[in-house]
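Every read-out reported here was derived from the displayed coordinates using simple, explicitly stated rules and does not represent laboratory data. None of these values were measured; they are calculated from a predicted model. Cβ atoms are built from the backbone, for glycine too; each structure is taken alone.
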Structure P
Amino acid sequence: MKLTVNLGADSYPIYIEPHILDQALFYVEEVFSGRRIMIISDDQVYPLYGTALKDRLETRYECYHLELPHGEATKNFNTLPVLYGAMLDAGISRSDLVIALGGGVIGDLAGFAAATYLRGVQLIQIPTSLLAQVDSSVGGKVAVDLPQGKNLAGAFYQPSLVLIDPSVLDTLDRRFVSDGMGEVIKYGCIRDAGLFRLLRSHASFEELKPELPAIIRRCVDIKRQVVEADQFDTGERMLLNFGHTLAHAIEQYNHYEKESHGEAVGIGMYQITLLAETHGLTRPGTAREILQVLDQYGLPHASGLPLSDLLGAMSRDKKHLGGALNLILLREIGDSRICQAPADFFDPELIV
């Protein structure tokens with residue numbers, strides 16, 4: 001199945017198909033006519049898929065690769081010189097290509113390197129985690145973390161192509177399946193009550209698995225529509241950050257060593273909705289619906305942290321614009337809006 005993100009000169013196709021990695025050369029040739037390719041991956045993904053991908057591409061191109069340590073700790077500003085050095089050593093020029101092969105960390109990091117190396121080289125995203133397939137590989141947001149917060153140095157840089165192969169999810173650790181489900185649940189919450197009901201109707205990820213390609217497509221299609229309407233994240237696209245204001249603060253507080261991103265998003269969605277209900281901003285019972293689905297897919301709903309410990313990081317959130325923190329709140333499942341946080345919205349004494 002094919003989707004197209006229509007952004008004028010920056011438009012690109014997204015292909016979603018089991019085992020599409022086996023035909024990667026065909027799709028790469030459609031968008032890239034240069035000479036050299038740098039594959040950037042991590043030490044968990046590259047041994048599984050990188051060698052075979054490089055072998056296929058080397059029948060047509062001169063290929064190099066860089067294998068980085070897995071995990072959020074790699075996505076920091078100090079890793080960038082390693083990427084730039086590898087690309088320089090390989091002779092990558094502005095007419096060459098970077099392929100990001102991995103989860104969200106690799107997609108963000110390799111994408112930021114591609115956006116800034118020689119002022120921009122062509123980029124292809126091949127996401128290998130559920131979270132990256134349904135969310136971070138599409139839309140052109142690339143970034144690295146700073147000590148003060150997550151994704152604070154970044155750019156908007158659209159890929160030339162996204163290849164999504166749901167069959168690679170068979171090798172995912174169970175925890176990172178749940179991690180990706182945090183973002184899937186988010187799409188149901190903000191835009192698609194039917195998707196939310198579908199998730200609620202299955203008892204587990206294993207039961208849901210036969211429908212996964214269609215679910216990935218639905219999530220990507222929602223993101224495509226939102227990105228086309230608001231490429232640079234100043235309006236409607238902010239809806240995609242439902243749960244993220246609190247999630248990013250939790251991740252930073254725990255030094256990215258406890259909750260995964262999707263787990264933190266699950267906590268953020270539930271806790272923000274619970275608060276919104278107490279202020280009369282969300283239909284009563286909505287938080288309970290979210291809690292039920294989080295439980296079904298093995299996601300947490302609380303961090304056990306005092307809200308007072310998280311407020312500093314939240315004040316630096318990217319959604320803090322014009323002196324006010326913009327929260328993404330639900331009217332009800334499937335119906336979301338951007339709302340400036342009332343002054344009394346956050347009680348520092350709360351445990352979230």
Structure Q
Amino acid sequence: MTQPTQSTGPGPSGGFLAEFKDAVTTRAALLVLGVLALQLAFITSYIGAFHHPKPSEIPIAVTAPLAQVAERSAEQLAALPGKPLDPRTAEDEAAAVRLIRNRDVDGALIIDPAGRTDRLLVASGGGAALSQALEAVVGAAEKAQGRTVQVTDVAPAYQGDSRGLSAFYLVVGWCVGGYLCAAILAISAGARPANSARAVIRLGALLVYAITAGLLGAVIAGPVLDALPGSLMGLWGLGTLVVFAVGAITLAFQGLAGVIGIGLAILLVVVLGNPSAGGAYPYPLLPPFWRTIGPALPPGAGTYAARSVAYFRGNGAGGPMLVLAGWAVAGSAVTLACAVFRRGRPGAAVGSGLPDDAPSVPRFADGATDAR
């Protein structure tokens with residue numbers, strides 16, 4: 001029997017148009033359009049969050065020797081145009097300081113009815129932009145009453161922590177490592193886990209990476225660069241949770257959508273998560289949309305918890321840690337579920353979820369295909 005002759009030509013014949021059609025596939029075109037959409041979303045999210053910071057309902061305690069004076073002052077601050085403050089009364093100065101250190105409020109106004117100068121307590125460790133906004137708003141309100149204000153920082157940012165941003169940058173670095181590690185683990189052998197054993201191995205490798213990255217990041221931010229105070233062990237544990245949570249989310253998205261899952265992870269963590277994290281501008285200075293989603297996303301939860309560990313002895317970190325743990329558990333569960341669901345399906349270990357993704361079949365010169 002005569003064997004078909006296999007074509008050895010360098011590519012499709014028919015000129016530039018045929019070459020173009022062969023080079024620019026539907027899959028490639030859709031991926032490029034996806035990248036463009038992601039880029040535009042990035043621009044929109046960052047500019048939308050940062051272009052016009054405005055104080056909104058900043059929690060602040062008010063105290064005075066007479067309860068009536070404190071209540072009246074709190075009512076006046078609550079009635080300021082635009083509602084920049086959310087005042088509440090405190091029993092005394094010690095109670096107001098406790099509220100700040102527990103992260104229940106971001107500042108406190110100590111009123112002196114016998115004089116013309118009051119004291120404003122702030123905590124720049126929770127974000128320099130936030131403490132400066134409090135100074136501006138309360139200072140203007142005091143001036144309108146013919147009074148002055150003296151500022152005292154009860155939780156100052158560390159000398160090596162410029163504008164209180166080191167915690168934010170540390171968490172951003174952890175997040176980047178988390179989704180890059182997960183992407184490499186998946187793409188190196190196909191975009192989707194082939195079976196549950198492979199998924200467990202990838203999650204185990206991710207955990208080892210997260211433990212290592214969490215420790216090294218905490219050491220660099222603390223002892224090496226002297227940028228953050230606080231518990232090294234606390235930052236290590238937080239870093240491990242941040243890296244693993246983001247990595248698990250990325251693996252889950254890849255299990256659901258293949259290569260597109262990497263873009264979805266970037267959309268969630270970078271495009272939406274970073275500008276809403278409260279880094280450059282803490283939550284009360286962000287527009288409503290970003291202020292709402294920030295605490296529920298890994299960068300925001302991680303940044304708030306890192307500042308709590310560094311400057312507030314861990315106070316207020318419980319809620320954000322639960323958020324991160326929830327993402328870690330959900331991401332791991334979805335990753336395993338996708339692997340189990342796709343067990344035994346041909347080609348389930350690879351693919352982008354886009355057209356033109358079927359494995360190529362050798363074609364011979366006479367149009368026949370190799371059926372092996």
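The table that follows gives values for the structure above.
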| read-out | value |
| --- | --- |
| Structure (P, Q) behind the derived value 17.5 of mean count of other Cβ atoms within 10 Å over residues 31-38 | P |
| Winner on volume of the Cα convex hull per residue in Å³ once structures P, Q are ranked, highest first | Q |
| Value -11000, calculated as helix-only ellipticity at 222 nm (-39500 (n - 2.57) for each DSSP H run of 4 or more, over all residues; to 500), assigned to which of P, Q | P |
| Highest-scoring label, criterion being relative contact order in percent (Cα under 8 Å, 6 or more apart), among P, Q | Q |
